[in-house]
Structure I
Amino acid sequence: MKIFGVDIGGSGIKGAPVDLDRGDLAEERFKVLTPQPATPDRVADGVKEVIDHFGWTGPVGVTFPGVVTGGSTVRTAANVDRSWIGTDARTLLSGRLKGLPVTLLNDADAAGVAEMKFGAGRNRRGTVVVLTFGTGIGSALFVDGVLVPNTELGHLELNGHEAEKRASTKAKDDHELTWEHWARRVRKYLVHVEMLFSPELFVIGGGVSRKAQKFLPLIEGVQAEIVPAQLQNNAGIVGAAMRAANHG
């Protein structure tokens with residue numbers, strides 16, 4: 001079974017058909033840059049470009065980098081234009097895609113759902129926190145495999161700063177931090193999240209998960225097991241397609 005997944009990020013919009021039996025992309029993904037400013041209409045055009053690249057005409061699952069309630073309404077927009085707030089994004093995107101059925105969810109929740117089904121969280125019980133490091137820090141919280149949606153733990157305050165402003169991949173790049181320096185910041189963040197939720201497992205995702213060997217061994221003093229995401233930066237696309245299939 002194949003369903004199309006699109007992952008809207010602060011820097012890129014990427015998508016591909018997903019083979020839901022394997023939990024992997026059925027074709028090589030296609031990516032366009034997220035427009036600046038990332039307004040609803042301009043982002044919707046980017047989503048359409050990605051889908052048109054494949055000539056796709058079926059259901060589409062889409063992630064959004066912020067809180068999504070009721071599967072449609074955007075409540076926060078930290079890394080895209082603030083004009084998204086209050087937007088009925090599902091209706092906007094479906095209209096731009098000429099009526100294709102669209103399912104919408106938070107980007108980190110999508111990545112988490114995919115990792116729990118096909119990746120590093122498979123068959124894991126207890127409390128699991130999936131964190132995606134990129135333009136910001138996304139989070140997905142699971143209790144015995146059940147998602148607690150829209151946790152947005154990247155916005156926790158840490159040492160007087162919003163955590164994602166200090167420990168995201170963007171923060172590492174913007175401040176030209178070494179892997180060692182950045183790992184110390186990530187460690188402080190994980191210790192804080194662990195204090196709040198006492199997870200058995202942290203799954204570290206986002207594009208930086210491809211380079212897990214450069215920083216995960218440097219993180220000490222965290223009781224929970226810490227592992228890299230197995231689906232890496234494709235997890236959001238896979239999770240979006242999974243949600244679309246479940247709501248089809």
Structure II
Amino acid sequence: MTGHITQTPDGAGSSGGDGPGRWQPGSTVLWRYRENGGPRLHICRPVTVVSDTPEQLAVWLAPGTECIKPVLADGTPVHREPLATRYTKPRTVRRDRWFGTGVLKLARPGEPWSVWLFWEPGWRFKSWYVNLEEPLTRWSGGVDSVDHFLDISVRPDRSWRWHDEDEFAEAGRAGLMDAEQADAVRAAGRAAVEVIRAWGPPFADGWQRWRPDPAWPVPALPPDWDRTPAQVTT
């Protein structure tokens with residue numbers, strides 16, 4: 001695929017918008033995460049729907065998008081805090097922007113991970129990133145989840161490696177994840193690795209050749225980004 005391609009790649013299904021509660025391509029929804037161990041939302045990213053089918057939701061996080069991100073109560077970026085106190089110090093949220101190249105996010109109903117695609121400048125494909133998380137819950141304005149710390153990166157040559165194992169272990173020590181949940185996350189990671197080894201969807205679907213529609217605007221962050229959904233579905 002070349003040029004500004006907005007179709008879904010080979011084998012990835014139709015362009016979406018069919019069926020009850022499906023979002024049309026080009027519409028804006030919110031991709032949100034609740035804090036670990038609590039009910040508050042601490043990450044919110046407005047995204048553009050690429051396709052929405054019963055098999056998969058695909059969205060585009062455009063460069064420059066205003067987002068909500070967690071920070072320590074004194075404003076220190078979370079990743080700059082030493083690991084030993086990263087998950088015990090009080091936190092708040094602030095508005096920020098998604099810098100660098102955009103991200104294509106793919107999620108299949110019921111799967112405890114989403115797959116993100118990253119590019120270098122000039123649309124040179126960089127990697128897939130498997131973000132282990134709660135299966136997404138859908139509501140009228142978007143999708144919500146909880147991040148599970150542990151991740152996997154997959155390079156174009158199909159090699160892969162774990163990421164953030166230290167953060168995953170520290171989250172357990174800090175009480176953000178009990179032993180049963182940690183075991184479930186590890187099992188989800190092993191299941192994702194089996195998909196990678198088999199080169200199953202979405203890795204074999206050609207999404208790395210996808211391009212966003214240049215007519216799409218950068219979505220705005222609504223003032224009520226943290227509203228409670230009236231209806232939630234899986």
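Some observations on this one:
- Which of I, II yields 0.55 [FRET efficiency 1/(1 + (r/R0)^6) of positions 26 and 122 (r between Cβ atoms, R0 = 25 Å, to 0.05), calculated]: II
- Entry that produces 2.7 once distance in nm of label points 7 Å out along Cα→Cβ at positions 66 and 186 is calculated, selected from I, II: I
- Structure (I, II) behind the derived value -9500 of helix-only ellipticity at 222 nm (-39500 (n - 2.57) for each DSSP H run of 4 or more, over all residues; to 500): I
- Once Kirkwood radius over Cα pairs in Å is computed for every structure in I, II, the highest value turns out to be that of II.
- Structures I, II were shown, and Cα extents along the principal axes in Å, for residues 98-209 alone at 42, 36, 28 was computed from II.
- Mean count of other Cβ atoms within 10 Å over residues 146-153 derived as 17.2 - corresponding label from I, II: I
- Each of I, II could give log10 I(q)/I(0) by the Debye sum over Cα atoms at q = 0.14, 0.27, 0.28 Å⁻¹, for residues 34-89 alone, but the derived value -0.38, -1.13, -1.17 comes from I.
- Top of I, II by distance in nm of label points 7 Å out along Cα→Cβ at positions 178 and 202, largest first: II
Throughout, read-outs are computed from the coordinates displayed, never taken from laboratory work. In this text, all values refer to a predicted model and were calculated from it rather than measured experimentally. Cβ atoms are built from the backbone, for glycine too; each structure is taken alone.
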